[in-house]
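*Asks:* Structures are listed in the sections that come next.
All of the numbers you see were taken from the coordinates with simple rules; none came from a lab. The structure displayed is predicted, hence computed values, not measured ones. Cβ atoms are built from the backbone, for glycine too; each structure is taken alone.
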Structure 1
Amino acid sequence: MHTVIALDAMGSDKAPRPEIEGALQAARHHGVRVLLVGPEEQLRADLERYPGARRLPVEIVHASEVITMEDKVDAIRGKRDSSIRVGLRLVREGKAAGFVTAGNTGAAMATAKVVLGALPGVDRPALAAAFPTALNTAAILLDVGANVDCNATNLAQFAVMGDIYCRSIFGKKHPRVGLLSIGEEEGKGNDLTREAFPLLKRLPINFVGNVEGRDLYNGDVDVIVADGFVGNVALKTSEGVARLVRAVLKETLKTTITRQVGAYLSRHAFSDFKKRLDHTEYGGAPLLGIKGVCIITHGSSNTNAIKNAVRVAAEFAEGKVNESIERELAGLSVAVTP
């Protein structure tokens, strides 16, 4: 039986093409049934252009409104038939196991909190992003933008949710959890990190102490906890550096490789290198701590990113990550309180 994922067909910068193509690829390669949410007439006409689309489990659910990147809070509240709200309602009503959007991040988070609500024991949901490491593993950073201002209890809850997510989706038995700071010593950091440190130390997780920015990539830690302001800066900086490295390496290979065999081998090496640094391979960031599965990905997402975001949503639902978060937080109410 196919896992059903609702996909906001109008979210990305180039919607709905990446969403339609990503939905078709996810249905074809990952055995997922996709509900494309958006204006039915437009989506049906676009879908008809793809040979074989009718044979795949991709369906359309009508939504008459679209939330743009420029929409303010009042506009978001007023668009009750937006593709984001309709998609999240499908999750709440049990018609979909998860929801994916490349649309307005703030709108998606706010609407998810209203439509789905937070899990018991979660004060603030958090966005978790995966990073490639030098050991060809993945490191998870949270929060990457859901909460600009946090307290120590929030960070402790993020640590528990990140630990569960890493175990459930990435298969790590005892994830190493670190607190992002400006030095490894316990006393380093600001008021927030110094207050959070003893809370994380008391948790029944594999807390390895403070870590620094470089630890996002060296493979020495599996889960990195930060407030949403710091986490978002780290995420955007990392994406910029990755693009720079790919561009410089590509240009260098073009100017230095002259022999045909060398060029052939270099192209393959560059392709492998590019794939390891490609954020589209990781799909999107799950919003941890809500009563349902919601994956938020980049507005610039291409077909590959959408396909993988749908895959991640299905894996998240099948792994029962929310159930684990709710169960484990219920037993930690004392540990995550200062």
Structure 2
Amino acid sequence: MLLEKLQAINERFEEVGQLITDPEIISDMKRYIQLNKEYKDLEPIIEAYKEYKNILDNIASAREILNNEKDPEFREMAKTELDELLERQEKLEEEIRILLIPTDPQDGKNAIVEIRAGTGGDEAAIFAGDLYRMYQKFCESRRWKTELVEMNEGTSGGFKEVIFNVVGDGVYGVLKYESGVHRVQRVPQTETQGRVHTSAATVAVLPEADEFDIDLKMNDIRKETFCSSGPGGQSVNTTYSAVRLTHEPTGIVVSCQDQKSQIKNFEKAMKVLRSRIFDMEYKKYLDEIASKRKTMVSTGDRSAKIRTYNFSQGRVTDHRIGLTLYNLSAIMDGDIQEIIDSLQVAENSEKLKEGVA
């Protein structure tokens, strides 16, 4: 029963509330952070529970009046109130079922976004640059902070590869839907015959791992420094500020040369390295979910084609949910919220059908 489930959650909420004031818990930073996050995650459910309990009490009162009251005016008032309460109860129960859907434990985290040019040569690099701009604009609209980590510019514009951090509330839970292959169909700037070409870029969105998520040993990391370089190989500075880190056990290599300070580049590179190593374990969790779900909304294979941007027809199609929109220019300017909302709705509907909640 829904009420019993909510009562059990409320008991846990009160228990966590007491734990986070315990000096022993406060001294264990990892445990304290985990419990604080759990408390914050439970708050919206508890607010809904309080309203739901109040509605059920009022429904019982209204029914009691209808059963015992003889005055027609009182009875009519009680009937009107009961109808309104029953309607609100139905809507609230649906909202609560959505709230009770287990969320990805990483949803509240910041994200690291990696965009790489795929098939299509120079045009793929230009498209990767277009996607980078699209995400920059979208993040601005959400008031999220973006920070460039590494970029490798294309010969005709755009990027062969660009990596950036996104910092804000619940960033990963929103941007995770962008992981996969993005395909573009248009006449490239480099095409003289006016023919439509198909090119692609891959987007990987990783939850940013913090120090408590992974025990990274410095003995396992080989650090190299080199001079930063800009387009065409020109030197950005003459000091060895750029940093390359190699994680020996996994072979993962991360470079960062965005900052003039070697320390800042090292910190940024460590953040990406930590997240990539964490992502290897996290992907096992995603694969487990994938095996249980028929339509891969957010957790699908990152090599899967997820979206097509057709410039000649001004349309964007998300292949996971069969959504087609004819506002390409607005989308390329960062207006992707409608797509993400549709993906979230589809995923929640899928989870409800599975009987998760």
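*Asks:* With Cα Rg over 2.2 N^0.38 Å computed per structure, which member of 1, 2 shows the largest figure?
*Replies:* The maximum falls on structure 2.
*Asks:* Work out the source of 13.5 here, i.e. which of 1, 2 gives that when mean count of other Cβ atoms within 10 Å over residues 2-9 is computed.
*Replies:* Going through each structure in turn, the value belongs to 2.
*Asks:* Suppose relative contact order in percent (Cα under 8 Å, 6 or more apart) works out to 15; of 1, 2, which structure was it derived from?
*Replies:* 2
*Asks:* Looking just at distance in nm of label points 7 Å out along Cα→Cβ at positions 26 and 322, which of the labels 1, 2 belongs to the structure with the highest value?
*Replies:* 2
*Asks:* Then there's this: Thinking of 1, 2, which structure, once distance in nm of label points 7 Å out along Cα→Cβ at positions 178 and 194 is computed, gives back 2.2?
*Replies:* Here the read-out was taken from 1.
*Asks:* Output the label of whichever structure in 1, 2 has the greatest value of distance in nm of label points 7 Å out along Cα→Cβ at positions 58 and 130.
*Replies:* Top value of distance in nm of label points 7 Å out along Cα→Cβ at positions 58 and 130, among 1, 2, belongs to structure 2.
*Asks:* Of structures 1, 2, which gives -14500 when helix-only ellipticity at 222 nm (-39500 (n - 2.57) for each DSSP H run of 4 or more, over all residues; to 500) is computed from the coordinates?
*Replies:* Checking each candidate, the match is 1.
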